[in-house]
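Take a look at these structures.
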Structure I
Amino acid sequence: MRIDVDEPDARDLFWEGMRDVADAAARHQDQALYQAIVKIGRAALAQGIEVVSSGGLFLQCPICDALPGQRCVNVAGHPLGDRACHPERVELSAKAFKGEVPIPPPLR
């Protein structure tokens, strides 16, 4: 099978696949899949795949330390309500997407 990396939707398809892996990791509570997201993400960024706005899902949360791909968890003083990610994680993602801050570890 040949993959055209210049396909107009390649970036979006890649990140859609990453979201599918994140969903599977959450469904099966599989730490190995979360670690795979980090490995795949680092390799993709090294190859020049552009970051897309993901609402923070693919960055580690600075509040609860949720891994890339993991949903955030409630911590004292930082309730989630009906959100999947803490607002600080979403804000960090937006800044990284705009290039205002470097992509934080573990993806960097």
Structure II
Amino acid sequence: MASLIMVRPGRDWQSTGGLFEWTLEYLIPRLGDTKTADWLRMVVAENLGSLWIPDLPDSGKEEIYALLRSGLVAAARDELPEGPGKGDALAQLRELVALTWDDC
């Protein structure tokens, strides 16, 4: 199943459900904003398959952008299983990070 993260208005990122869930699971324990972390937990638990970052409170939004930029790809390189799809998954995560910048 395909999943979607609306990163900024007019900029969305699509991935497999597994990579989407891994991305949210990466964010949840790192978020200081508990309301945003709880929302992401619910998205994962209910298998909603989409996240609209622009709809989150400003503090949660900016924290998510910072977390994605600061360690998502490195964590994926370390944590995702080796295999023929890993390179594609890392490329997709790099695309997600690029979408977080205002001037993208």
Structure III
Amino acid sequence: MKKFVVHLTNKQRQFMTEALILDHVAYLRNLKEEGVLPFCGPCVDGTALMILDAPTEEIAKEYVEGDPFSKVNYYMERNIVEIEEANIENNFLLGDVLKYLSK
């Protein structure tokens, strides 16, 4: 499974309603229960981040566009980028960097 970071920007506060936030939270809860959403949250600069587990970028985009926030363009810009997790198990991708440097 691939990981994608979604950066949500250009918030349109005028679209916020109680119904919208309730639908958004229900959608996030569903993604979390399906094991698709390991992390999400607002940033102090007024943007928001999501990390999605999906087999392809197209599927990740479907998850993002299925969010009630996306349906009303609450965040007008939704940038999706695939990431490689650097962790202890893969030695923080040190092998990849050393391989690149040896070329």
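As an exercise: relative contact order in percent (Cα under 8 Å, 6 or more apart), calculated from one structure in I, II, III, equals 42. Which structure is it? Clearly, the read-out refers to III. Starting from the value -14500: which structure in I, II, III was helix-only ellipticity at 222 nm (-39500 (n - 2.57) for each DSSP H run of 4 or more, over all residues; to 500) calculated from? The read-out comes from structure I. For the read-out log10 I(q)/I(0) by the Debye sum over Cα atoms at q = 0.10, 0.16, 0.20, 0.22 Å⁻¹, a value of -0.28, -0.71, -1.08, -1.27 was computed from one structure; give its label from I, II, III. That value comes from structure I.
Every read-out reported here was derived from the displayed coordinates using simple, explicitly stated rules and does not represent laboratory data. What you see is a predicted model; the values in this text were computed from it and never measured.
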